[in-house]
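I've put the structures underneath this note.
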Structure P
Amino acid sequence: MLSIFLLFSSVLCQKQETKNTRELLIWQQRVDELTNGIFNDSKSVDDSERTFYLALLAKMWWKVDSAEAHRFLKKASDLMLRDVELDDTIDLSKKIKYSQKTLQIIASLDEQLSQSLTEKIAKILETKGNGDKANADSFVMIGLQIVEKNPQLGYALGVKSLNYGYAERLHALILKLNFKDSILAEGLFQLALAAVRRNFGYQSAGGLGIIVFEVRDGKTFSDTARRSYLELLAEMISAATLSEPDRATRCEILPLLTERLDKFDEYLPNLALTVRQQVQLCLPFVTGYTAGITKAETGDNGPQTADEFIRAARDTNDRGLKVHYFHRAIEKLNDMKKFEDIVSLLDDMTEDERNFIRNDIWEEFRADYASKLALVYFENKDLPAVYRVIDRTPKRIRPYTRFRIAYKISPVKDRGFYLENLEGIRKELDSIEVNAKDAASNYLTLAGLYLKIQPTESESIFRNAVKYINKTDDENPDFLPEKDWAPLQDYESLSSELLETDESSIQGSLKTISSRRSRIRLKLGLLESTLQRLEKVKKDVELEKKVLRTRMPNQ
């Protein structure tokens with residue numbers, strides 16, 4: 001009986017092993033097909049962009065097959081150096097944009113290689129350098145990617161950048177450097193202050209002010225650095241008030257002063273009174289917004305309640321102050337969870353008031369607070385009120401309200417209402433009120449949500465996403481970020497479960513994408529999750545082999 005049991009167990013394990021081995025081959029074939037597709041499609045984009053996609057392939061393959069990952073890593077690094085060094089028609093700043101993103105990936109995989117590449121690119125930039133501020137930005141952008149792994153090199157790149165101008169993100173480099181080496185960070189901070197002092201750059205001074213008083217994860221800048229910064233502000237406001245004809249221009253420094261007046265009391269009390277007097281001299285020469293905020297910061301009584309902020313917003317003719325008061329009113333109402341009042345306030349705004357706030361911000365507020373209000377009614381089991389809130393939301397932004405609701409409810413417990421929202425989104429995305437780029441990105445999100453509740457519908461949803469991606473790309477031949485269907489993402493994360501719903505249809509939809517760039521971004525998202533699935537299947541197969549070996553009788 002024992003021998004029969006062992007034989008029976010062995011047969012069962014072999015069948016199970018065969019089944020999982022077959023699944024392993026299927027997922028291996030999928031990742032190979034996606035990888036080869038990305039590699040071949042990347043040949044159609046500029047080399048600077050292609051290096052980034054090759055680096056992403058290396059990163060995704062790193063834990064699965066190190067040899068394959070290193071192959072892509074070498075291709076990316078070799079191509080990047082050739083591309084930066086090449087004198088062609090491609091804008092150098094565009095090349096650096098992709099190079100710094102590529103270096104960030106390489107640094108996470110191979111620190112020594114990233115340092116070598118960074119040093120070589122820095123030498124190329126110096127050789128090509130023409131004193132343009134773009135070089136300053138390039139050095140800092142590269143420094144931002146490697147500073148965590150190599151603080152000394154990050155510092156050196158920051159210093160080099162000051163030879164060409166003042167980089168817009170130098171303060172960000174100093175902040176990241178402070179987490180790794182506070183001495184180097186303080187040194188670069190003082191050099192940056194000196195550069196600002198030479199040119200009285202208000203915007204640059206603002207960037208340094210953002211970081212010097214910040215406390216993040218227990219890291220701060222020294223009192224010496226803070227006093228140095230305040231001394232710079234004191235010099236600026238003093239220079240602004242010396243000559244009345246220059247005040248209209250130089251008093252632009254005022255917003256930097258008003259939010260830090262209390263810091264003078266703490267760090268430079270001997271200058272505090274003088275600075276406050278100079279602030280008052282500048283008030284007549286600045287906008288109503290700046291003057292209003294300054295008065296509030298210096299102790300003048302202003303609006304306090306939500307109603308007072310709303311009245312103040314209606315009464316003022318200053319655009320900046322109006323926006324500030326509306327924002328403060330919304331903050332007050334949100335603190336009291338008066339979401340219906342916020343929705344009414346937003347709906348009652350005139351067209352000019354919406355434009356002052358910016359229509360995209362108004363739409364974000366409107367969709368968000370409508371969802372919060374609807375969820376309150378849903379928790380109270382008042383479905384008619386939920387529907388009224390949704391129907392009252394403008395159709396163009398209604399999908400965003402529904403998405404927020406769907407994320408907060410259960411696809412199992414609240415299946416009916418969950419599915420109802422997904423169907424509503426599906427209909428609204430095809431309406432003329434929704435533009436193509438928004439429909440494209442939202443259909444991709446919707447495909448993922450349908451996987452949770454009706455997986456078979458995900459393929460048709462994905463097909464609709466591809467349709468709108470093609471339409472968006474046709475309307476955006478220069479691939480401008482503001483017109484892109486996913487402007488903030490290097491690739492679109494997609495679930496590998498899509499391939500299990502109807503693989504041939506999904507692959508067919510991918511082939512119909514007209515833009516190679518968009519095709520790459522979707523395939524990268526699929527590859528990432530498919531590689532994760534492959535890893536899981538590999539572990540399952542190895543575990544079953546181990547179990548099989550333990551059950552096999554000794555030979």
Structure Q
Amino acid sequence: YRYNDLVSPRFLDMIANLSGCTAHRRFNNCSDICFHQKYRTHDGTCNNLQHPMWGASLTAFERLLKPVYDNGFNLPRGATERRHNSFPLPLPRLVSTTMIGTETITPDDRYTHMLMQWGQFLDHDLDSTVVSLSQSRFSDGQLCTSVCTNDPPCFPIMFPPNDPRQRRNGARCMFFVRSSPVCGSGMTSLLMNSVYPREQMNQLTSYIDASNVYGSSQHEAEEIRDLASHRGMLRQGIVQRTGKPLLPFATGPPTECMRDENESPIPCFLAGDHRANEQLGLTAMHTVWFREHNRIASELLRLNPHWDGDTIYHEARKIVGAQMQHITYSHWLPKILGEAGMRIMGDYNGYNPNINAGIFNAFATAAFRFGHTLINPILYRLDENFQPIQQGHISLHKAFFSPFRIVNEGGIDPLLRGLFGVAGKMRVSTQLLNTELTERLFSMAHAVALDLAAMNIQRGRDHGIPPYNDYRVFCNLTSAQTFDDLRNEIQNPSVREKLQRLYGTPQNIDLFPALIRLGPTLMCLLATQFKRLRDGDR
């Protein structure tokens with residue numbers, strides 16, 4: 001039978017409207033070859049002149065392995081109570097509370113908290129998944145925040161029985177909305193009279209091109225440029241007593257930064273990526289790099305007074321992108337991958353137009369989220385003498401979407417000193433995500449605070465990410481038949497025992513909880529992605 005036969009024409013029309021299918025159709029134009037030989041487009045098109053859409057924003061994530069859905073094309077693993085390899089899949093929240101959340105933190109004896117912060121800033125240059133355009137269930141318009149059933153696009157994270165959070169506030173589930181499908185995949189493939197597995201979309205350009213500074217579309221870029229001065233600068237906000245400017249404020253409707261009227265009338269800052277206000281350390285990095293663009297633009301104008309504003313802007317942007325690539329490949333990646341991982345990546349032998357530098361789904365959804373294990377529960381704020389500032393350090397959950405703390409509490413310098421002057425969080429196999437992330441995430445904005453570990457697992461299932469064992473095979477490891485087969489990669493026996501208790505069989509283990517201990521599988525996936533990003537970028 002055909003899936004179309006199961007769906008009424010009215011329902012197909014509704015899918016077309018709600019999915020925003022027509023809005024995603026895009027055509028590229030690479031005819032201005034003089035520009036494209038010299039500069040990048042903002043949306044990533046025309047980097048690869050043979051395949052102009054490779055690595056472009058608003059295109060589908062790549063796949064290393066075929067997606068795995070319970071019905072073969074769009075239903076996530078674990079969305080129903082069916083068994084997998086004779087065992088039920090555990091609730092993501094149960095995996096989080098059993099083996100991921102931790103209140104114990106071991107300071108890193110080699111690296112500072114800046115190791116984590118560069119990773120997050122870099123990630124926001126590479127990928128951002130487009131979530132469902134509607135946050136209300138399609139069937140009756142009820143908000144996903146108020147339902148605990150799997151009704152598209154709502155895909156709530158259920159609390160297991162006896163969860164301490166459930167006992168405390170009586171909530172049955174946590175808010176979660178599925179990612180938007182690429183047009184013509186999943187349910188929308190029925191509009192095209194075919195059945196293709198659901199694919200998800202990257203909102204950003206894949207390339208390391210400082211899109212988090214400049215935006216991933218022409219419209220975003222123009223919004224943050226200072227076009228009036230014709231000096232190639234980015235817009236700046238209020239200038240502090242130090243003489244250094246902050247980012248400009250975003251305009252428009254009330255934002256997540258102004259949820260608590262008693263606390264702050266300060267709106268969100270505007271930057272090249274919409275997540276710039278997510279936490280204060282990240283906002284500080286965005287501020288540093290917008291200042292760096294303007295510093296370089298000023299210097300270029302001094303050296304080349306005959307250049308127009310566009311030339312200065314694009315040349316400064318080119319230099320900033322190169323700086324970010326240099327920091328990533330020469331300084332950050334060797335610390336993350338070590339010598340073995342850098343050997344897997346190999347030396348750079350120049351641009352290869354046959355390599356697609358697109359971000360693959362498992363990287364965005366699981367592998368690169370290993371960085372969540374590096375996050376300290378406290379953001380340290382230090383004065384010129386590296387002592388705590390008067391307002392003190394700040395718990396992470398109070399640093400989310402709170403730009404007023406930068407405006408009113410000393411700017412970004414105390415935060416930057418706290419990032420490069422304080423030990424990072426060591427990756428310990430029994431201390432993964434601190435409880436600020438698993439018990440208090442965005443607690444200011446949600447009636448039921450979110451759990452980042454559970455969300456990562458749920459997002460993996462939403463995206464049809466195959467189980468961990470499949471990626472072991474991709475990375476030339478053996479397929480684990482028993483939990484004892486994992487002893488070389490997951491050496492702690494108590495961790496293997498918890499995995500067995502939760503999953504029953506190695507065949508069922510979700511990618512994220514098995515990966516985040518930075519074993520050979522994670523190293524393989526990171527090295528594969530960063531090699532493609534390097535070699536496939538003209």
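Suppose helix-only ellipticity at 222 nm (-39500 (n - 2.57) for each DSSP H run of 4 or more, over all residues; to 500) works out to -25500; of P, Q, which structure was it derived from?
Answer by label: P.
Comparing relative contact order in percent (Cα under 8 Å, 6 or more apart) across P, Q, which structure shows the greatest value?
Going through P, Q one by one, relative contact order in percent (Cα under 8 Å, 6 or more apart) peaks for structure Q.
Taking mean count of other Cβ atoms within 10 Å over residues 133-140 as the criterion, which structure among P, Q has the greatest value?
P
For the read-out percent of Cα pairs over 31 Å apart, a value of 48 was computed from one structure; give its label from P, Q.
Q
Here, each number is a calculation from the coordinates, and none is a lab measurement. Just so you know, these numbers come straight off a predicted model, no measurement behind them. Cβ atoms are built from the backbone, for glycine too; each structure is taken alone.
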